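Each in structure tokens, the structures are laid out below.
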Structure P
Amino acid sequence: MRKEKKNILVIQPLPGMGDLFWFDDAFQTISNHYKQPVTLMTKRQSRADKVYEGSSYIKEILWLDDFTAHKGIWGIFRLGQFMRHQGVTDVWVLHKSWRYRFAAFLGKVKSVYTLPKETYGMHPTKRFSKMAKAYAVQRCDFPKFPLSHQAIKSVAAHLPAKTHPSVVLAVGGTEAYKKWPVENWIALGKYFSEKKYTVSVLGGPCEKEEARKIVEGINSDGCKAAAHTNFTIQESLAFIDGHDFVVGNDTGIMNGAAVLNKPTYGLFIASPPLQYRPFLTPILPNKAGKIDVQMVQNVVRQSFTR
């Protein structure tokens with residue numbers, strides 16, 4: 001008998017790119033369970049179309065904003081109508097809101113998978129393991145985020161030689177209160193350079209001037225660093241993968257480094273620490289409420305081995 005073709009929709013409404021990476025193991029697990037790629041519905045702010053461009057397990061990105069733009073009851077009906085018209089057979093709701101469950105009911109979806117109630121008080125990074133267990137789905141434990149061949153090829157010429165340890169200083173971030181000061185990055189970059197590490201400063205186009213100041217400060221005393229601020233998201237991840245470890249602000253790219261299973265030191269200046277991947281080491285403020293350079297040096301020195 002021919003097996004019925006599934007039309008699988010995964011709903012993940014948290015808006016950030018970092019939030020998206022929190023659930024990457026869920027996306028890979030669900031796809032692996034069905035032995036086919038899935039459709040992901042999420043928020044535009046996540047930039048999922050750039051993150052999962054060319055993905056083998058995400059076949060299509062749909063923007064949740066388009067279906068719930070007016071919110072309220074009409075947004076729910078609009079989403080349910082879409083599911084019915086598209087013939088969605090299975091929905092995985094990676095959020096506790098009743099809205100998405102009700103939309104699936106209105107859409108006459110045969111199989112709807114939701115978070116167990118005991119997970120509602122948990123951090124999102126901890127919820128899916130309970131969900132997978134509840135539905136007897138074999139979870140992919142800490143799968144590495146797969147990079148596109150094009151991104152790997154694009155950054156190849158920018159990667160450091162393997163003769164010395166290499167570090168990425170991921171200085172980007174959309175929220176200023178989560179970002180480490182420029183002078184700290186300069187001091188840390190000098191420290192690594194003096195230890196004969198290859199130092200790369202990574203940011204987005206918005207950090208171009210900030211990265212320039214950091215590199216200029218590092219290079220002022222005979223140390224050496226290079227700035228990279230024009231990579232796409234996929235290229236940034238491929239660039240990180242070509243280094244030994246990362247020190248970064250609590251941002252999407254820092255979470256991207258974590259799901260690459262790359263040794264990652266996250267600076268959790270103003271947010272709760274995360275440790276959802278074995279290679280992610282959170283660094284927290286001291287009693288004065290600050291993360292100083294010496295603290296980062298000590299943590300890296302104690303835990304990083306090439």
Structure Q
Amino acid sequence: MWDRWAGVIEDRPEVLRLIDLALAEDRAFDDVTADALLARDVSGRGTIRAKDHGILAGMRVALKVFHRVGGVVRTEVLMTDGQPLKPGDAIIKLSGSASSILRGERTALNFLQRMSGIATETSRLVEAVAGYKARIVDTRKTAPGLRRLDKHAVRVGGGFNHRMGLADGVLIKDNHISVMRRKGKSLAAIIRMAAANAPHTLKIEVEVDSLAQVEEALSGGAHIIMLDDMSTDEMREAVELVGGRALVEASGGVTYESVAAVAATGVDLISVGALTHSVKALDINLDLVT
């Protein structure tokens with residue numbers, strides 16, 4: 001499902017701006033070490049390799065970093081996003097200006113390691129729920145500025161995306177409900193109000209934390225009901241109560257150890273914020289020789 005973005009993600013204007021910001025943050029064009037030691041005509045050969053098992057993501061973004069650095073850097077792609085990695089696997093070969101390769105090294109690896117870490121953890125969860133109908137989805141708990149890349153990595157790992165931003169769907173959460181209840185609105189009335197005032201093309205999702213709220217959400221006409229921090233027994237009851245009249249999403253503290261039990265309750269979606277807010281970067285490095 002992710003391959004429809006292949007060859008596109010790294011050319012999006014917001015991603016190009018992000019790469020340029022990252023290079024500027026690293027002061028890649030003021031590399032005093034490279035300037036002190038390497039003439040611009042010194043050439044080098046490098047290989048980006050995996051040092052751990054995982055799923056590759058961000059390869060084209062890493063390539064774009066070296067293109068943005070400038071200088072003469074030739075690249076040879078050996079693996080593509082979505083492929084499994086093992087220690088020692090060569091991902092990209094680089095040749096050309098040694099100083100240009102070194103100027104882009106850290107920025108390229110930062111993107112590649114983070115995105116591959118996200119794809120790897122997503123893949124683990126997707127495999128854990130194989131055989132159930134539940135989809136693994138991400139959240140908006142991403143690193144500021146990195147959302148497009150974080151969510152792309154989730155797709156590479158076999159997961160699916162929740163809202164990219166606040167404009168992508170109506171999600172009535174506990175704080176919305178709290179404010180509106182103080183105005184005398186029932187949950188069903190809140191949902192109907194959102195449906196009346198939001199664009200008709202958008203689905204209405206509501207966060208609930210009890211079976212009573214599930215019933216209210218159904219009476220209000222919610223399209224998606226998010227079960228927040230419920231036990232698996234409560235989730236199973238909620239799924240039976242909904243009876244296919246809305247999609248059911250499980251959310252809150254889902255881990256690799258618990259995800260299969262959550263999927264077994266019959267929910268349609270399992271959202272996991274840890275995919276992007278608690279990323280363990282995959283170990284990938286670059287070795288350069290002249």
Structure R
Amino acid sequence: MSLILSICIPCYGRVEYVRKTLNSIFKDNNNVPLEEYEVIISDNDPQKAIEPLIREFQKPNLKYFHTRCEGFMNSYHVLTYASGEFLKLHNSQTILKKGSLQKMIQEIKSVHDKKPLMFYTNGLLGKLKSIPFDSFESFMYSLSYWSSWSNGFCIWKEEFEKIGAIELNKLFPHTSIFLTQYNSKSFIINDQILFDVQRIPKRGGHNKFEAFTIEYPSLIETCYKQKHISFKCKQHILKDIMYTFLPSLLFNKYIAKIETFDSTGFKQNLKRYFPHYAYTLIWCLVITVPFKLFYRKIKTSL
């Protein structure tokens with residue numbers, strides 16, 4: 001059998017979360033032959049706290065690499081260690097549901113000849129199935145700001161090796177890579193629910209507000225200026241960030257208090273890519289967040 005899939009996990013500590021993630025792969029999905037996939041751990045923690053897990057699991061297709069890169073750049077480095085035909089980023093706290101690994105490999109095999117650009121959205125779009133697209137424009141319009149989600153990112157190794165040297169955004173290196181694939185011949189969003197996310201109490205560590213008011217929008221702006229997406233598509237993505245993502249971010253930090261991301265400069269940063277009324281509008285929309293979450297939960301459970 002050929003090595004089909006590389007599950008690429010960038011790590012920094014959180015040993016218990018990684019252990020549960022690995023259990024979900026090797027125990028909950030043990031019907032998949034080990035020869036068909038590999039799990040790559042790229043650890044940029046100087047203490048190498050994750051390394052003992054390799055001895056604990058003792059799987060021939062589990063590989064550990066220690067890297068000195070900083071922060072989110074690990075999402076790039078982990079891909080460079082992979083050997084499979086299809087590379088998928090996988091967040092260290094994301095659990096694979098039973099049967100998900102087999103579903104993923106079967107789909108990868110079925111589209112192998114066409115090698116479409118693919119993305120996993122885990123039911124977040126409400127479609128709950130794989131959806132084909134014939135253009136990068138329609139693909140990005142449907143994907144919207146979820147193109148920023150590292151756990152959804154994947155790329156064929158053959159295409160990854162063609163990219164060469166590019167400038168990587170420090171917070172979104174995977175998105176920098178993803179947006180180079182506009183010339184793909186076909187596109188697929190897999191919106192099946194394949195994963196469960198382990199919630200990290202008081203998650204924080206960087207300025208996520210700046211990430212989605214400056215850094216990620218700058219990538220979308222560049223994509224538009226290079227004529228890979230239309231003005232309509234760009235505005236649609238920015239509108240979704242303003243109406244949906246940023247209110248949710250504020251709700252989690254200030255109302256639910258389940259996240260601790262830095263929000264320094266939020267109001268000022270909005271002025272670069274968003275309308276003058278954005279700050280007031282976003283705060284008004286915070287009240288709608290719990291209702292949207294409830295609706296999504298009901299819809300995905302049907």
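Quick check on the output: 14.6, 42 is Rg and Dmax of the Cα atoms in Å, for residues 122-217 alone, derived from one of P, Q, R. Which one produced it? Numbers along the way, then the final one.
Details: P: 18.6, 54; Q: 16.1, 45; R: 14.6, 42.
The value was obtained from structure R.
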Inset, instruction - Kindly point out which one of P, Q, R the value 67, 43, 35 was derived from, the read-out being Cα extents along the principal axes in Å. - result: P
Inset, instruction - For distance in nm of label points 7 Å out along Cα→Cβ at positions 106 and 154, find whichever of P, Q, R sits highest and give me its label. - result: P
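Throughout, read-outs are computed from the coordinates displayed, never taken from laboratory work. In this text, all values refer to a predicted model and were calculated from it rather than measured experimentally. Cβ atoms are built from the backbone, for glycine too; each structure is taken alone.
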